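S.K.: Input: structures, listed below.
Where a number appears in this text, it was derived from the coordinates with a stated rule and is not lab data. Quick caveat: nothing in here was measured; it's all calculated off a predicted structure. Cβ atoms are built from the backbone, for glycine too; each structure is taken alone.
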Structure P
């Protein structure tokens, strides 16, 4: 997650939009910006920008599968965050599924929002968490950790030292709840944190970790995010689909589907687990499997247009 630098300065800000134009090749730009043909029918070519974050990989591959089944010619362009916003504002890509508002992408939205179309929020529980296994029945809030110092060996298992999640836990949550004297935030890596979580749960041992939603580990284990009565870990954010200017005019049908696009915690976690773990080398196939197992999602999102689709 925090190669993303979501809660730290976004390091891509100085990158040139030329990187995006090079990556797009023949799939983007002029051919995609004209009005839709046929009176209300969508342009059949679409270029979706992808920043390699977990939920973006999962949902971009899912929509690629859906759209190709509906006859679209889909190009996915992987790019960094600043060139993505610059390119979308310039019309060089059509769609981006992973804009975090109101905080994470606030600067980009201020700079480019008036040149983009907000196609709606599809997930509203994106947040930083302090989390325990659900079998730890006596620990339900962050302040409850004070009564479990010995049981937890005074350790909160964290991730990378430079992550925003690490900073907020260390500088805001632990001191704010008076826990910094009793608990050490163990800084390591996301992989190391997840390995320690797996090991503890296998033995049903107590453990507390720093985590975030959305994350595929929620599909793997029965976990409990601790209540944060003072709001020191920050408020939940929403994830939005965003199009270039003129998107709704050029893609009226797809715009309607995106307006109806919503995912629950469980749906997103299971989609991530398939695309990022079980089918890590072929996330598109993982998305296809997930869609075949979740026909109610397809029907809810596409309505009558889901008829006849097979994944």
Structure Q
């Protein structure tokens, strides 16, 4: 094998590559229907909305990496609760932005601890525990935010919509955040513990890894990222709403799987989250641009997602 072909072969073995390839192909297929600056505007919009998918995807990725059965279904409700609490406390005042952030993070901390308490103390499977808690969290958000008609602080709203050379400032910040979380995943004791638990929980426990503490930290982290998404999304959308987290239930799982993370646990792929998030937004944009009916859009979206997952999963990582 030549010196040039070896790096290319290693690149083709990267699971995250196929999400970016899929996103690029979909964007290119959309360009003919968006003349002028339309193609650039589509890409800007893709980075804007993909940012929120990536935020929740980071937390969900760590949870799924813990192994089979680990998934956080309380993310949509947590987004709604954190957004509602933060918006109400900030009351449209720039001086209270920090207070709103702390309140949103407090919601995430409480949700994460509550989720793991159900899992650990009551021995409820994670998928059932987080689904059950989501009803309680959503009910709390409804009771707290009913009739909420408060605009976000102007400074926070401007931050979530600001651009630099056409690139959303929020997207740039989340790219840096994702890079930091990649370091956490691969270069810290906590991150390596998450991967070890996902590969074999019993062996990890016998090796001296604090399994329960690591799982608790992971579910808290997922809730914190969901709360961060709710805090920023409420500012971006002009205020909190009771259905603001709905689309993030399946999206938070889809970006993880399409991005190359193993649903069997023990292997995470953080760069792929961005490729998957861009792909999900662009595929919907492309099908809408083509003017297809809703039914056909759903079918084609599903088939294309299956194709990308198959392409990524069909390649074995080098050992």
Structure R
């Protein structure tokens, strides 16, 4: 395929920002489609930023015109009402994206799914809706759109909501009550994820395929938290919550600002977040370890926190 211009739906998010810059550096022309273009001025140095509501079919078709490929990255970790429900974002929006691509004559689509999204068992609405949306992308796009989907484990990077969230929790005085301490994860580095997307873009052998993306090592959630504490210089007592207490914590924290932990998050953690295939290797990417990239990110975060604390003290 000869792809020149790529539209990114959800391109202003964590993965989207990194992927847009990566594709720009590879010589592609990028168009970020967002409802709030004025909020993303920083992306204008590497992409055309276009205002459009991706749920509005006509607006999305107009925004996609002239693009050879589209990358759909939009997703939510927590549901909050009908306008922001798992089904609306993970299924109905996918249907709208595929239909708009067909009308705009976009013939290549990369779709962001989630690890374990293809497993019908389990009660997580997040995973079930992700799986249904991934299936829709592949089936509705045939035969006019070549679709490739990606199922990453938890993604870490300098501006993520994983390492940074736990680093913030570890700054709170007192012990840390940890739900689901034995949940298994295989964190994958953001640079590896965007490499995988970019490599797959014009590889015909990836058409119609699903790729699981994981880091090189498996951790329990407790080991990950202790690793973050060590690298940020935090001495912290971690209290391993039993299953009943984990469920109770989720039922309470779903009402806290930002929904730090919900019953659906609890259900997602019941399925090991591990790859059954090495999708990174299949796409020519060598997985980066958390001990390598993650350590650098956390040590830099710790230095910045200490510097900011010293500044606050000097101003007193």
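S.K.: On FRET efficiency 1/(1 + (r/R0)^6) of positions 195 and 267 (r between Cβ atoms, R0 = 25 Å, to 0.05), which of the structures labelled P, Q, R is highest?
M.R.: Largest value of FRET efficiency 1/(1 + (r/R0)^6) of positions 195 and 267 (r between Cβ atoms, R0 = 25 Å, to 0.05): Q.
S.K.: Here is a follow-up. Quick check on the output: 15.5 is mean count of other Cβ atoms within 10 Å over residues 51-58, derived from one of P, Q, R. Which one produced it? Walk me through the numbers on the way to the answer.
M.R.: Values: P: 20.9; Q: 28.6; R: 15.5.
It was calculated from structure R.
S.K.: Follow-up question, since we're still on this one. When helix-only ellipticity at 222 nm (-39500 (n - 2.57) for each DSSP H run of 4 or more, over all residues; to 500) is calculated, the result is -24000; to which of the structures P, Q, R does this value belong?
M.R.: On the way: P: -9000; Q: -24000; R: -11500.
For helix-only ellipticity at 222 nm (-39500 (n - 2.57) for each DSSP H run of 4 or more, over all residues; to 500), the value -24000 is produced by structure Q.
S.K.: Right, something else. Comparing P, Q, R, where is relative contact order in percent (Cα under 8 Å, 6 or more apart) highest? Please report the intermediate quantities before stating the final value.
M.R.: Details: P: 26; Q: 37; R: 17.
Going through P, Q, R one by one, relative contact order in percent (Cα under 8 Å, 6 or more apart) peaks for structure Q.
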